[in-house]
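Engineer: What follows is a set of structures to go through.
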Structure I
Amino acid sequence: MHKLPLLLAFCLLSLGLTSCGGSASSNIATPKSASSTALISSANPSIPSEVATFTATVTSSANGTPTGMVTFNDGSTTLGTGTLNGSAVATFSTSTLGVGTHTITAAYTGDANFAASTSSNVSQTVQNAPTGSISPNFFALDMGHKPPDEPWPTTIAINFSVWRTLGSSLRWSDLATCDGGTDPTNACYTWTSFDSWINIATSFGQQVLYTAYYTPSSLSSNPSGSCQAQGPGGCYPPNDVESGDQHWKNFLIALYNHVQSLPPVQVNGTSQTAQPHIAFWECWNEPNVTNEYAGSLTDLHTLCNDLHDAIAPLDSSAKFTTPAPALDKGVAPWLQTWISGYDASKVDIIAFHGYVISQVAEDVFYDILEPLSTFVPQTGKPMWDTEGSDLIGQLPLTDPDQHAAFYARFALLQQSNSVATFSYWGYDFGLGDSLIDNPDTPQATPNKAGIAWQQIYAWTVGSVFTSPCHPNGTVWQCALTNSSNASTLVVWDTSQTCSNGVCTTSNFTAPAGFKTYTNLTGATTNISGGVVPIGAKPVLLQ
């Protein structure tokens, strides 16, 4: 028997080759380039329910860009995953971290060219919110588009906690063509769009505010009556509202039953699941606007009573709002009349719409909030502005800086005057009131007002207003204590303006102790000589 030469035998055993010639080198793997992963948190410390976004950036000294996945961990527990974008950045957002200290890491799994790497620990502190602090639930949105047509807001750092359904075309008349009874499988009901919306909102962690209104014309007490563009008859009560109101009750119970029948959805970026659920029920829309509601106050009482009585026995956790009046100075008188004649046990939230005809943000205080403060506190119930923006008669402020200034001031004034939740109307409607550029496209990004939203969220969540925002001449000041127990001050000057990218300013003497100021783009500047330039757009002193 012939024996294989020692070298050849070694080659065959170790490499599985038929020869040890030049072809062997082509089967030897090229070493991967080393990578490094850096991790930062958007909110540290944070409070319960506040969105903390963790951003991992993978770099390498070698040519090329790392691709693949990053796993975000809390100690040994996987929080979720993110995919590296074209800049080798991955993000993961969560609002579910419990009170305490969390050791967060980001582990890059590597790809064909780059080796795996793990970030250093980030110690994320979640602390109880101070009593009276601004909750993440203040931030709510009405929106008209969703993935895949447009990024979900939180994926582009526009954080919000409550999704209001009205802007998504999910009215009674959108979901029902006739009375299908309480059986949600009846052919009268079309749930496809509703299911897509509520599943996406649930997967991203938003609570749902369902606005129940707009009668299908076939069930309307005035089928041909002129109403909103959504069709005739919708602003009128159903034709049996005074004889049992069964059409309305059947729809509400069918909607509740349908949501209950939906399977759990996967929470975005995690292996966890969540059950779709309507947390808040809003009774009708703008009852003092005739093409929104054209019935009697008595019939509206019936509708709201029946909304509560249909849902409350099925869901003890459900919360119910009053109808939300609009028309600026007409808000407080209408609500005062409603509250005096309605069963207080059947409402949990006092709702209104904060539009001001002047498009001057401060008028929300003078025209709406100040009058409401004379009687709403006695109810012991929170106030919600369930719809508002600078959109008046389809004509928002046209200057992007003025639009951003309006949102910031409008939100701050409501926060400091005990409004618990504010739903912005027009997140992506493309009417000039949007918070994003390129709405209804995958390329949507925050515009100046959207970036202002990001700053107001960062400035105020977890902070306590030590007094309501107040003016001294044209200069408004809002004093806060943040979640780290440090004093901050928000300041703006209503006499200043913006046009074509240029904003005028006046000089404000900063109180002792403040070292920096941050503008609505997030840029921070050291205070020099104790003077801060202020304009129409608020700045934060720290």
Structure II
Amino acid sequence: MGKPRMAFNIVKSLAIFAAREFRRGTLSKNFRGLKNMEIKEEMSWAELLEEKVRKHPDRLFLTFEGTDYTYRDMDNNANRTANYFLDLQGGQGTGAAMLMENSPAFLDVFIGLQKIGMYTVPVNTSLKGDSLLYVLNHCEAKFLVLDEAYIPAIEKIRAGLTNITTLIVNTESPDAPVPEGMISIHRARSRPTARPSTGYRKDDICFITYTSGTTGLPKGVVYRYRNIPVKLLSLVAHMLYRKSDILYTAMKLFHGNALFVTVTCGMHTGARVVLARKFSASGFWDEIRKHRVTSFNTIGAMIPILMKQPESPLDNKNNVRFILSAACPTDLWKKFEDRYGLTIYEAYGAVDGGGKVILNLGTAPVGSIGKPPMKVRYRLLDSAGNDVPDGTPGELIFASGGGGGGSVEYFRNEEASREKSDSGWVNTGDLMKRDSRGYLYFVGRNTESMRIKGENVSAFQVEQAIQKHPSVLEAAVYAVPSELAEDEIMASVSLVEGRSLAEEDLLEFIKEDLPKFAVPRYIRIVREFPKTETFRIKKKEIEEQGVAIGTYDAVAEARIS
């Protein structure tokens, strides 16, 4: 985008924001807080949808598996859902967990329940057994809305549910039967489309989203009606998107990226949203071309996975203007742009990051996430709480309250909330480096930093080095116990289909990019990784397997038997 263009888009976005806030009667309250990225008077997704219906009722908003939905369609379905839950004794302050795949029905529930002041809990659909039971019980929801495919998973833990009393099934067919003791969401179709008058209380919870729990028990991040990011996202939306855009997401709606960036920004700008049920690397670009998509988002391993797909003469035959990436590997940044004929913008944010967003819209070097905006105060700290010099990794923390943003609240976990926002600062848990010009670079998660031979090693950086090999599809790096006081590094690696790779050759390859102390001792080739629905490798499961038989030991120069 470049700095002049970005400056123009910022001014345009602020002008649109000011005009809409003037019409809403909240301009004076909200404009003053923008310098610190704070919104004093927020609005719900339901209110935003109703605003769109009043202005453009018949504009196409959503496309899903060949069916189109206008703003009026979406609002009518949300009202039906709200009225249905009122009949079921739902209402202000009551919770509904959602175990649902991507579909319009997900949005019907998520938006509809805001109309009656309920809170929703979008649940990671990869959870099973005790981990699923933990989230469903911990969130204290009274209702559970689940897709038909998850009935068996719920039946296995149903006896252990402590708070949920009503189970509502979203079946593929409206007439499909549901198990005894459950009811169908399709009963909502007969409810009136009139907007219920219940509304919400600002201090009540709007929704809870749980962290992935890849390193421990998931924590529920609380968004109350007074601090949801709907209006704040409008600033990003109008900086990036046009009403003529077609936005695509194959990421799960229970994840902030799809729900916040694609759906919410699309609604703000009037762009059309194409929603896919799931991500398919082999069919991804066919979908992009079919729907004439102009922008999509990526996270984590998506760019490496797409780059490992067979090249095609159609690769750059698409309508994509730019993509919004999170943690794009630096070495693939320009290669991806050149191969697919688009521009990569980089974004940083987290559901438990205190509402902070950092953007590189072509305004920072390749590989950088950019600089924190406006007057947002931040620091980079070492493990002892000291500020680190430029070029040295440190944990990114943001000032909370008047210094630039809100604190973080974890549901029924006061200790974790205090630790997250201790002493007026929000701890992100993310390691960053800052260059001499003030640009930030993501290094990895603080919880994945390893102490090896007296040195701190970032698992993320070792993984990036391994994934540069053309035969490697994905990698997971972690510490395993050694016979010495400190740990050893182990890497589990999956390969591109049809490729083979000797562990010795991989070690030689990565020695060019890594210091000697960061080169893994152990290499294990695996067929595939267990993953969350947001494409994150479940490292905890991999680590529990330890140094298994068949793992290559670089010290012994042999596989373990």
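Engineer: Which structure, out of I, II, was helix-only ellipticity at 222 nm (-39500 (n - 2.57) for each DSSP H run of 4 or more, over all residues; to 500) calculated from, if the result is -5500? Could you put the intermediate results ahead of the total?
Structural biologist: On the way: I: -5500; II: -7500.
Corresponding structure: I.
Engineer: Something else about it: Of the structures I, II, report the one carrying the highest value of distance in nm of label points 7 Å out along Cα→Cβ at positions 48 and 112.
Structural biologist: Checked I, II; max of distance in nm of label points 7 Å out along Cα→Cβ at positions 48 and 112 sits with I.
Engineer: Consider the structures I, II: one of them gives 35 for percent of Cα pairs over 39 Å apart as calculated from the coordinates. Say which. Numbers along the way, then the final one.
Structural biologist: Values: I: 35; II: 28.
Source structure for this number: I.
Engineer: Tell me which structure, out of I, II, gives 14.4 once mean count of other Cβ atoms within 10 Å over residues 80-87 is calculated.
Structural biologist: Details: I: 14.4; II: 21.8.
Considering all the candidates, the number was obtained from I.
Bear in mind that the values in this text are calculations on the coordinates, not laboratory data. Remember, predicted model here, so these are calculated numbers, not experimental data. Cβ atoms are built from the backbone, for glycine too; each structure is taken alone.
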